[in-house]
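Undergrad: Below you'll find the structures, each written out as C-alpha cells.
Coordinate-derived values only; no laboratory data. Since we're looking at a predicted model, the values are computed, not measured. Cβ atoms are built from the backbone, for glycine too; each structure is taken alone.
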Structure I
C-alpha cells in the first residue's frame with residue numbers, strides 16, 4: 001500500500017488539470033479500431049450520447065460545462081462523419097435530440113474496448129499499490145467532486161447572465 005499524503009486544494013486542482021489534459025485535451029487523432037481516426041473529445045462525446053440516447057445540446061453543454069456553441073462544433077464534426085443524427089423534438093421545433101448512427105455505435109463499441117485495454121494498463125499498475133475499495137472510493141470522490149464542480153459553474157454562469165442583463169438594462 002502506498003502512503004497517503006495530504007494535498008492542498010492547489011495541488012489537487014493541478015493533478016486534476018494534468019489528468020484532464022492527458023485524457024481529453026489531446027488534438028491528436030487516433031484509430032480506435034475502425035480504420036478512421038478520431039480525437040478523444042469526439043469519442044468521449046459519442047460515448048456520452050450513447051449512454052444518454054436522445055440527449056440535447058443544452059444537456060451536453062451543462063454536463064461538459066461548455067457553451068452550447070462549443071458543443072455544437074463538436075456535434076457538427078460527429079454528424080459530418082456520419083456518427084450521429086438529430087431528431088427534432090416533438091414539443092419544441094428548436095430542440096434536437098441526438099442519437100448514434102450504426103457507424104457511431106460501432107465506433108463507440110471499439111472505443112470502449114480500446115479504453116478497457118489501454119486504460120486497464122494504468123489501472124493494473126494502480127491496483128498493485130491500492131485496494132479495489134481504495135480505487136472505488138477515489139472514483140466516488142471524483143464523481144461527487146465533478147457534480148459539485150458542474151453545479152458551481154452553472155451558478156456562476158447564471159450570476160454572469162444576470163449581471164450582464166442588469167448592466168444592459170442600466171445602460172438603456
Structure II
C-alpha cells in the first residue's frame with residue numbers, strides 16, 4: 001500500500017520523505033508487512049563524483065526506508081547503529097528501488113536490513129544493517145504533537161495487510 005493512500009501528512013521538512021523541503025528526496029513510500037520501499041532516481045544535484053550519486057544520499061535513502069519499515073507498524077524509533085556497504089556506484093539518472101525490512105524485534109532495540117537495487121536489472125548497489133531503538137514515551141508524544149497522530153492511517157494499513165491488499 002502506498003503511503004499517500006493512507007492519509008499520512010508529508011507536508012514537513014524531512015529531507016527524505018517531506019514535501020516541504022525543496023531540496024529533499026521526496027520519496028514515495030510503499031508498505032508491506034515489516035517492509036517499506038521507495039523508488040528513486042537521483043538528479044545531478046545528488047552527485048558526489050561526476051555522474052555518481054553521493055554516498056550520503058544513498059545512506060539517507062536506506063535509513064529512510066529502514067525507519068519506515070518499523071514506523072508503519074506504529075513504532076517511533078531512532079537510528080543508533082548503521083553499517084553500509086557500497087557494492088556498485090549508483091549513477092545520476094538511474095532508477096533504483098530501496099527496501100527496508102525489519103529482521104528482528106528485540107524489545108527496545110530493532111534490527112533492520114536495507115538494500116538499494118538497480119530497477120533495470122535488480123543488481124545490488126548498496127546494503128545496510130542497522131539498529132534502531134524505540135523512542136521514550138515523552139519523545140514519542142512530542143513527535144505526535146508536532147507531526148500529527150498517524151494511528152488512523154496505520155490502522156488502515158493494518159486492515160489492508162490483513163486483507164492481503166498491501
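Undergrad: Which structure, out of I, II, was Cα extents along the principal axes in Å, for residues 75-130 alone calculated from, if the result is 53, 22, 16?
TA: I
Undergrad: Can you tell which of I, II yields 20.0 when mean count of other Cβ atoms within 10 Å over residues 43-50 is derived from it?
TA: This figure was derived from I.
Undergrad: Let me ask something additional. Of structures I, II, which gives -8000 when helix-only ellipticity at 222 nm (-39500 (n - 2.57) for each DSSP H run of 4 or more, over all residues; to 500) is computed from the coordinates?
TA: The read-out was computed on structure II.
Undergrad: Here is a further query. A value of 0.40 was computed for FRET efficiency 1/(1 + (r/R0)^6) of positions 51 and 107 (r between Cβ atoms, R0 = 41 Å, to 0.05); which of I, II is the source structure?
TA: II
Undergrad: For mean count of other Cβ atoms within 10 Å over residues 59-66, which structure out of I, II has the highest calculated value?
TA: Checked I, II; max of mean count of other Cβ atoms within 10 Å over residues 59-66 sits with II.
Undergrad: If distance in nm of label points 7 Å out along Cα→Cβ at positions 123 and 139 comes out at 3.9 when worked out from the coordinates, which of I, II was used?
TA: Corresponding structure: II.
Undergrad: Using distance in nm of label points 7 Å out along Cα→Cβ at positions 11 and 147 for the comparison, can you identify which of I, II gives the largest number?
TA: Of structures I, II, the maximum of distance in nm of label points 7 Å out along Cα→Cβ at positions 11 and 147 occurs in I.
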